[in-house]
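Enquirer: The data blocks that follow each hold one structure.
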Structure 1
């Protein structure tokens with residue numbers, strides 16, 4: 001049987017040396033990169049990572065909960081944590097790019113974000129782009145997924161990267177589900193169990209994110225899941241309309257549809 005794109009990606013993860021040079025990771029927040037792929041960083045020193053937001057919501061609830069009076073100070077703290085984790089993981093700082101959109105506001109910038117990512121894809125020319133699934137877990141995750149897919153669609157087919165998703169979290173009938181995808185029997189996934197040494201290394205990276213300790217406690221360090229991204233309908237709510245961010249009181253479901261549909265009209269005119 002001919003290897004699939006997912007098979008090729010998993011094989012690249014198992015490689016050594018310059019395997020990371022074929023990959024670009026686009027994540028919503030500082031810490032998403034470690035959750036999704038931290039167990040493999042030791043094999044991917046050339047991995048490049050784009051952070052879409054600064055991790056600091058402007059309503060200051062998160063900032064004040066962690067002892068910061070200003071969003072900027074909280075954002076800088078999260079960036080320092082991210083730099084410490086990625087340095088420990090062997091990812092060079094020159095391979096990082098932060099777009100610095102405000103946390104929970106990426107949906108307000110969908111056209112520009114999509115165009116910015118298209119330019120980055122065209123410059124870097126990665127074989128794989130690893131990002132979030134469109135599952136209603138966090139509004140910035142969904143906005144990042146939208147922009148990655150839109151950026152790929154803007155490229156010539158011969159230059160378009162393969163889109164791979166990493167499992168994060170979503171809302172199911174029984175509550176929040178971590179490190180699993182919304183079930184899709186037509187979409188195979190790869191569940192990679194990390195050995196004890198790799199899991200311990202990943203746990204040390206997770207521990208660098210002091211401000212996010214309570215949130216990250218829900219994630220296991222010994223497994224990472226991936227799948228090839230499906231073709232999403234971004235004009236409809238993900239996960240059958242079951243949104244984790246609505247359950248957490250962030251709102252934005254109706255706002256998402258309005259901004260996504262407006263961005264689609266702008267990026268893909270009739």
Structure 2
């Protein structure tokens with residue numbers, strides 16, 4: 001089941017999510033000896049006034065990891081950030097988290113965030129189908145856009161697998177024993193400049209095959225409704241529209257690749273684009 005050989009409609013989503021060139025005028029942000037993010041010069045000048053922060057022309061350093069949330073609260077009080085009340089871990093390679101930061105501050109500091117995305121699949125006699133969620137109209141980010149069956153950021157103290165089970169219950173009413181059957185299929189990274197700042201996201205991607213009789217239902221108000229679409233319809237929507245949330249497109253393109261929806265030459269080009277790292 002190959003889709004049309006026109007791949008520019010898919011490549012544009014990959015390019016849009018990797019539109020940031022680093023440093024791109026930004027300054028490295030470090031916690032102690034660990035480089036964890038990037039800040040704009042204007043923010044660096046504000047940060048220079050905070051205790052435990054040293055701001056120099058070649059970068060900004062916070063000497064006390066425990067002070068990061070205090071700094072963020074100070075920026076919120078100045079009207080520079082929005083406090084979201086969700087703590088995320090600040091990661092460094094091959095080491096435990098070194099600090100926590102409110103989710104609302106991640107783009108301003110250019111700190112990598114981890115999220116989970118779940119392809120909710122139903123294998124029917126007429127071909128594979130995918131559960132599609134429509135984001136609630138009051139969501140702060142991309143209201144009304146189409147989304148995965150389950151998706152969410154990994155909060156401080158939880159693993160991706162634990163977050164998946166939590167979000168599955170909260171967003172779609174999926175029992176834990178069913179959610180735990182999700183299979184990890186890969187990781188996607190991107191670096192994207194958006195209005196809210198620099199998004200450096202690591203997406204933990206999963207496939208969850210659901211029984212035909214199962215029906216997800218909006219549980220916590222983050223989703224307005226769920227619809228079951230043929231996978232071909234999903235692919236055409238990604239190729240020709242902007243209806244899906246920006247980063248969902250990347251995970252779906254990976255799914256289409258793994259399902260063999262592209263001719264070999266186009267598949268190779270898309271895999272190379274998805275593997276690109278800034």
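All of the numbers you see were taken from the coordinates with simple rules; none came from a lab. None of these values were measured; they are calculated from a predicted model. Cβ atoms are built from the backbone, for glycine too; each structure is taken alone.
Enquirer: 1, 2: which one has helix-only ellipticity at 222 nm (-39500 (n - 2.57) for each DSSP H run of 4 or more, over all residues; to 500), as calculated, at -8000?
Expert: Numbers: 1: -11500; 2: -8000.
Structure of origin is 2.
Enquirer: Further, regarding this structure: Given a computed value of 1.7 for distance in nm of label points 7 Å out along Cα→Cβ at positions 95 and 151, which structure among 1, 2 does it belong to?
Expert: Details: 1: 1.7; 2: 3.1.
Here the read-out was taken from 1.
Enquirer: Something else now. Suppose FRET efficiency 1/(1 + (r/R0)^6) of positions 191 and 215 (r between Cβ atoms, R0 = 30 Å, to 0.05) works out to 0.20; of 1, 2, which structure was it derived from?
Expert: Working: 1: 0.85; 2: 0.20.
Going label by label, the one that fits is 2.
Enquirer: A further question follows. Name the one structure among 1, 2 that Rg and Dmax of the Cα atoms in Å of 17.4, 57 was derived from.
Expert: It traces back to 1.
Enquirer: Taking -0.45, -0.95, -1.08, -1.37 as the value of log10 I(q)/I(0) by the Debye sum over Cα atoms at q = 0.12, 0.17, 0.18, 0.20 Å⁻¹, for residues 111-254 alone derived from one of the structures shown (1, 2), identify that structure.
Expert: Numbers: 1: -0.56, -1.09, -1.19, -1.32; 2: -0.45, -0.95, -1.08, -1.37.
Considering all the candidates, the number was obtained from 2.
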